[in-house]
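Every number in this text was worked out from the coordinates using simple rules, so none of it is lab data. What you see is a predicted model; the values in this text were computed from it and never measured. Cβ atoms are built from the backbone, for glycine too; each structure is taken alone.
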Structure 1
Amino acid sequence: MSADAGAGARPTARELLERVAGPHGLLGLGGGPLGNHGVAIDDEQARRTIDRAWDRGIRYLDTAPHYGLGLAERRVGAALRERPRDEYVLSSKVGRLIVPNPTPRDRDYDGFDVPGDLTRRWDFSAAGVERSLTESLERLGLDSVDILFAHDPDQAPGNPIREGLRSLARLKAAGLVSAIGVGTNSADGLAELIDEGLVDVIMLANRYSLLEHNGLERVLEPARRAGVAVVCVGVFATGLLSTPQPDPSATYEYAPVDAAVLDRANRIAAICRDHGVALPAAALAFPRLHPAVVGVAVGMRSPEEVDQDVERFEAEIPSALWRDLVREGLIPAAAVGDAA
């Protein structure tokens, strides 16, 4: 039973997200690139990207204070303030407060191309989480977010995941957010949180993709049994699955790809070509085969990327593709269920 239980008329996390899904399912706009992750973009390009996503029917947007030290939240909020509030779902995250940097740097040290005059401070306490939400709303210029995730608690000292969820539960009980959960790159301990009813939704990054199936039994199956929604992110494996032919210079798990993983990616790509499917389209479709997965969110940094990802998301995938990938031992049979 998820943390939505006993919430009266409040929609479940799945219902909340499915309300803004398109005819092909739920595709969300991930906020990392809008915070200049890896590569800087200007405010105009960020705005054009969000506007194009809206025009293409995307109504779920995810952001976080971590993304560009608040930059992504400011950019997302500037675009959404002009939109009807009941027509989209917005999620953000808590756990990292954005504070003045006592040792200012020219640029941020954590992967975002932004000035380093601010920094992040871990804080999953009730006061810290409440402050984080307040400051996120100020940056967004909005009155509310719909979903709040405890962000990367596995990376924080002491792994304060339960403290973070207790803090989030207080905000939910007060009616300040509709759903709570965990956004993480780690599958460790999530099954226990799901079984104990502490989460409504999991944002699972990089643990369930065409190349990584670790999250299947450890997260997706417990979530299915409990009625907890899962949003999969990192479905392009941080770059390796983002092109029809895997690029040996692309990253996998934010690092250079090794030969064995590249070989698997090439084998999957070859089978996709045999079926007339682009590898990125299969990568977007694969997680959605599991009933616990309500949708996927993808980082996009230009209108052209939005168009490309929407078209891939809407591509028809023949069931024979999944059967061939199972037969070749590249994906588990349990991952595709009746789709094959």
Structure 2
Amino acid sequence: MATVLAVLCGQRPPGMQRVEALAEVRYTEAADLPAALRGADVLFVWDFFSTAVVQAWASADRLRWIHIASAGVDRLLFPELVDSDVVVTNSRGIFDRPIAEYVLGLVLAVAKDLPATLQLQREMTWRHRETQRIDTKRALVVGTGSIGRAIGRLLRSAGVTVIGVGRTARTTDADFGVVHAGSDLVKLLPDADYVIVAAPLTDSTRRMLGADAFRAMKRSAWLVNVGRGEIVVQDDLVSALSAGEIGGAALDVFCEEPLPAGHPLWTMPNVIVSPHMSGDFVGWLDALVALFADNVDRWLAGAQLRNEVNKHAGYVHPSDQGAHP
């Protein structure tokens, strides 16, 4: 019996010809997902912002594997899926280097005051200023998965001192040396010039950074969030920025996306807003499909899949740390 593969999408993913030659492929939008799931062995969640899988779950009568075209799985995991035997894989590894480059770009933009330079240019104002060196700065990277590690390596190569915060403390980490436990976060914040959020959204990271955290940060420190908007208490951040409790924020993710018109973050002078694009490089869609196609080959051959997710923890299983594109 041929493998049946459902693809949840709006626009169809590019370059699926190799997969179509190996399986019966059903492309579907959210409204028709229940019908597409009946008799399907595999689900490819190309529309990774969709929450349609939970509503259609009762129709998944033969499903054995779900792959999502994103690194984060917080929008996909729900109790019935977590408790089932269905394997979940994600697209970890595709976005590591692009996001790390984006973060380095933000750190440089802040240190060299590039937003003000562009504004002064628009005003045709010649105003000399002095800028900061980043090789004297300390960055606290919250989240020590593959994206956080790529960020740490790139910042360190530019001379920044990098400290890691993960789920559990350890003293012999290959990338960070010492990794501090999340429970120690507030104690580490006063020494950081940049607090970079690259953690997945889980029960332990949701609302991790709120008023207490912002009060603990340097008044000159910047928050950089490329993880998930819900990790930061957004109203507390707005208050801290307005009161001058922290230097500024560079935000690629938000509690509500798109960021609503009229939200104060749009117009605050010490905020950089980008539309959830830090990992989206030219060719990223093709790279996502190539990873999935490779996993389809593995699935059909009975081999171990890349990027299998520990569903109960909401993160990639440690045994898969070395596998990435």
One of 1, 2 was used to compute mean count of other Cβ atoms within 10 Å over residues 39-46, and the answer was 23.6. Which one was it? 2
Figure out for me which of the structures 1, 2 the number 19.4 belongs to, where mean count of other Cβ atoms within 10 Å over residues 151-158 was derived from the coordinates. 2
Taking 0.75 as the value of FRET efficiency 1/(1 + (r/R0)^6) of positions 79 and 167 (r between Cβ atoms, R0 = 35 Å, to 0.05) derived from one of the structures shown (1, 2), identify that structure. 1
Using the calculated result 19 for relative contact order in percent (Cα under 8 Å, 6 or more apart), pick out the matching structure from 1, 2. 1
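Determine which structure produced the value 30, 23, 20 for semi-axes √(5λ) of the Cα gyration tensor in Å, calculated from the coordinates; the candidates are 1, 2. Walk me through the numbers before you get to the answer.
Values: 1: 30, 23, 20; 2: 38, 21, 19.
Computed on structure 1.
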Taking helix-only ellipticity at 222 nm (-39500 (n - 2.57) for each DSSP H run of 4 or more, over all residues; to 500) from the coordinates of each of 1, 2, which one would give -10000? 1
